[in-house]
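Coordinate-derived values only; no laboratory data. Just so you know, these numbers come straight off a predicted model, no measurement behind them. Cβ atoms are built from the backbone, for glycine too; each structure is taken alone.
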Structure P
Amino acid sequence: MGEPITAVILAGGESKRMGRDKASLPLRGGTTFLQRTAALAAEACDSVIVVGRDRPSDWPFAHTSFVPDDMPGLGPAGGIATALRHTPDSILAIACDMPALTAEALCWLRDAAAAYRFAPGVIGVRDDDVEPLFGIYRQSCLRPLELRLQAGRRSLQGLIAALPFALVEIPAIHRPALRNVNTPEDFADAFKT
């Protein structure tokens, strides 16, 4: 049995470029981005936490916890720090705006982390681009992350560069899963048939 890993969906962003809340965007089948992401995350991880918003009144999944961001306004780094404080587990951090995300991609990352159990985290890389929101963060990176945030350094890229994170190349089959949407045009393009 591997280490306990909690999936953490960062859903507290302002969605400025989209012009509306991305997490609640409706998808085919009557679900939302956030619901779809939570369902996929539950297939890959022991539990699921959504950081940065309240539980919607019509939320369909009992397996999901919702926690307010302890450090609002600090972006994904603040959300990851919040998540690490709310679970004793390692976390698998993902954004809620990836229309092609698959449970298989999340399982691949979870399984890849087992080979690097002494690293403070394991981050997916594609074509030399580090993907901080497709990564495992362990409890050992919480204190360094908090110190960076207190010093005004919010960059997850900076945290990853400063600590001995393991960087793992994402297989070609899983790379499309990381596509995200930031604008109405991205959203329309992602769902063209």
Structure Q
Amino acid sequence: MRRVIEHSWQQHQRVFADLQDLWSQLEQLAQACIEALAGGGKIVWMGNGGSAADCQHLAAELVGRFSTERQPLPSLALTVDTSVLTAVANDYGYGEIFARQIAALCSENDLVFGISTSGRSANVLRGLSTARALGATTAALVGEQGLAGEVDYCLAVPSSAVPRIQECHLFIGHTLCECIDAHYQAQ
């Protein structure tokens, strides 16, 4: 048991140390989020499984509050409406669950996040493609394999271990929320 704990901790520390290589990209992405919100857009999140849970968590941090009092910010997770998810999956296929929602709900003012540890989730890729076609800014949080599509911002966590990638995705999301909070506190 102790060996498992030590291995997880050592892996976590190595991956987080390597995240420093993404700081410049993270700063640019935070600025893009602030610009989308300032331009009347919203932050939209999509992902599957644990990434879906992260989407809901991060949308809630922006609509509610993260660490400081500020106005509620427009953000939504495309993973929460079971009627839409099951209707679209039934009528069009699971690969369309995000693309269909993006086509209905998004505009060029929005910033759309796709979260996928593998970077190859077909429904996330299809959603990002739809967002790009609408002119929205697109971002992806993925693992070291990268993204099998094109986005404006791609933060690839330097790991292939799913738990470590997910830990880093949540850290990145929380850091984005902190940057957004800092921007609104400075106003």
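Tabulated data
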quantity	calculated
When FRET efficiency 1/(1 + (r/R0)^6) of positions 40 and 152 (r between Cβ atoms, R0 = 41 Å, to 0.05) is computed for each of P, Q, the largest belongs to	Q
Given -18500 for helix-only ellipticity at 222 nm (-39500 (n - 2.57) for each DSSP H run of 4 or more, over all residues; to 500), calculated: source structure among P, Q	Q
Which of P, Q leads on distance in nm of label points 7 Å out along Cα→Cβ at positions 24 and 168, largest value	P
